[in-house]
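Peer 1: Each structure below is given as structure tokens.
Read-outs throughout are calculated quantities, based only on the coordinates presented, and are distinct from any laboratory measurement. Worth saying up front: this structure is predicted, and the values here are computed from it rather than measured. Cβ atoms are built from the backbone, for glycine too; each structure is taken alone.
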Structure P
Amino acid sequence: MKPQVSSNLHRRTLLQCALGAGLGAWLEPVTASAPLPWHTRPLLGFGTSLALRVAHADASAAGRALDAGVQEIRQIESQMSLFDPDSALSRLNRDGHLADPAPVLLEVLRLTQAVSERSAGAFDPTVQPLWQLFARSRAAGTLPTPAQVRAVRGRIDWRALEVRKDMIRLRRPGMALTLNGIAQGFAADRVRARWHEMGVVHGLINTGEWSALGQAPDGQDWCLGVAGPRDEAQLLSSIRLLGQSLATSSDNQTWFSPDLRHHHILDPRTGFSPPDLASVTVLAPSCALADALTKVIFMAGADKAVQTALAWSVDVLVVDKGGRVQASPGLIGA
């Protein structure tokens, strides 16, 4: 899962600078000049740097669309942020239950449960105690012992998360949730849907994951460049969205050991980071699904990455620890 920590802010800040300066980045929009004026709203959210862009002849209408996009992001943060001690998620983790949950929180939790069930627990929002264990150990300059990992794993099981319309409950002592592996993609979906309702035709949404409407400023489909996980100046591929969304996860976003063997993506079934892959990029109809599936495919490993993507009817590009690249048929030659 992807935690919200300050080191992510550094990486995403570099991304924004890269977009402005035309340097290499994890996902760099490839665009040119456009007949419609473009309006951009940079902001901080989910512990990182985000940006919203819309094309509109009416600056006031563009401003309203950007305001609405920010409003969607702030609503999701108020429900799902681990930074905010007053967020719904923070209160759930602290108290073990949450009465009368907001519909948006119920929606994302039901989606996580569906992905968890179908992936046989490869995606599990209850992994937060495991991440906390590794974070505490890193602060102490060490790694957790296998015995410590085994003890914490007893508090991790998506099936012990009870989600009802009137109540969310953590049914085991010491459980805690993180939605960092899906919230940013979910936010992109919400902004995109809101813009569609408002009649926005062309726009780009960067919530840490990517979604878009219409065309890029050059009049073509949106095209995002995927850079190497060890060298951001290395362009591995350019991917056309074709109405879909793109998400990426990598082992260098937040790490617990300098060799990147231990990092923020943790397999709830073993308690440790999956050993094979360095980065996973997923192209899917939903950005929330793309976001979640980057973790599912990380758990699948290099040998089963493409097979897993095809089983979910999505496309994937993966880079293993040795720098070898694999892609599903829909992205080969992209």
Structure Q
Amino acid sequence: MKPSFHSHLINNPFDDSVLYIQIFREKRAILFDLGSIDFVEPSKLLKVSDIFVSHTHIDHFIGFDHVLRLFLGRENSLRIFGPPGIIANVEGKLNGYTWNLVGDYPFILEIREVSKDRIKSARFICRDKFRREDITEDSQFKGVLINEQLFKINAVHLDHLIPSMAFSFSEEFHININKDALLKYNLIVGPWLSEFKKYIREGKPDDHPIEAMSEDGIKKFELKELKDKIAIITRGQKITYVVDAIFSKENIEKIISLAEGADILYCEATFLEEDIERAKERYHLTARQAGELARRAGVKRLEIFHFSPRYKYMEGRLYKEAMDEFNKS
């Protein structure tokens, strides 16, 4: 089965936090966090439509300037979601530059600041010298940041002495096309299949008409009839991202709920368990704690990262500690 999405960490586990999620067939991508990304191919970054920032410590937000420079002068718009204070953080960065020659630049930044129960937004338009424009109406926050046909983004606030956000990226269900069935019914691959999948995701009625391309021309079907013939519908993918949080009762409950059943949990493992007191002081997780969270959430795969530099050249101990805990029966 071909996946709809592919995810990977941009940097090695000792460097800044950035998770890249590519959305196949959409020419689109999203980022979780915005650490250093200077070396990433521009073509990859220009596919990004949305960035979800856990918090604005420098190792999670220094890449903002690189993205800004890359997008300037382009027709793209970009949304950035983040915790309380992110609108002021972005405004401060933008105010650090002079914008007297951008009158014909169409780029637009939209910032969404997520508090406990509200989302407030501001817009910064390049040709207007990035003057802040507050969007007057707040929206409610009930755990969901984006809910589109292809995917949904859920989020929670974790305690890192400041709010640090964790995110889950998921699709409700996954649609594959049975190629053998296409041959059986003399149908051919083409743009009509994207429309067919779109109708399924939209929940169109069973008798909704659909035109399919065949070797002999157009064939007409009802949606359910064609779905039963050629579609394979399975559970959707789920990817969860957790960084910078202390191992407290409240955080544990939030992380397990957010990550439950994920295909991949990307989780920080900043310290070894032998340095647990340091982890508590710094409001970070240990590798053992990351393994416990993954096991209790029932995830399929655990990817640890965000290692303290004190473990340089001994990262094998972090992996072993996390995986030993994760694989406990």
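Peer 1: Starting from the value 14.4: which structure in P, Q was mean count of other Cβ atoms within 10 Å over residues 116-123 calculated from?
Peer 2: Values: P: 18.4; Q: 14.4.
Corresponding structure: Q.
Peer 1: When you work out distance in nm of label points 7 Å out along Cα→Cβ at positions 44 and 220 for each of the structures P, Q, which one comes out largest? Could the numbers behind the result be given before it?
Peer 2: Values: P: 3.6; Q: 4.8.
If we compare distance in nm of label points 7 Å out along Cα→Cβ at positions 44 and 220 over P, Q, the biggest value is for Q.
Peer 1: Of the structures labelled P, Q, one was used to calculate Cα extents along the principal axes in Å, giving 60, 47, 37. Name it.
Peer 2: Only structure P yields this read-out.
Peer 1: Moving on. Looking at structures P, Q, which one was distance in nm of label points 7 Å out along Cα→Cβ at positions 100 and 316 calculated from, given that it came out as 4.2?
Peer 2: Numbers: P: 4.2; Q: 6.0.
Label of the source structure: P.
Peer 1: Thinking of P, Q, which structure, once relative contact order in percent (Cα under 8 Å, 6 or more apart) is computed, gives back 19?
Peer 2: On the way: P: 19; Q: 12.
Working through the options, I get structure P.
Peer 1: Given that helix-only ellipticity at 222 nm (-39500 (n - 2.57) for each DSSP H run of 4 or more, over all residues; to 500), derived from a single structure, equals -11500, which label among P, Q identifies that structure?
Peer 2: Values: P: -11500; Q: -7500.
Derived from the structure labelled P.
Peer 1: Still on this structure, I have one more. Among the shown structures P, Q, from which was the value 12.2 of mean count of other Cβ atoms within 10 Å over residues 36-43 calculated?
Peer 2: Source structure for this number: Q.
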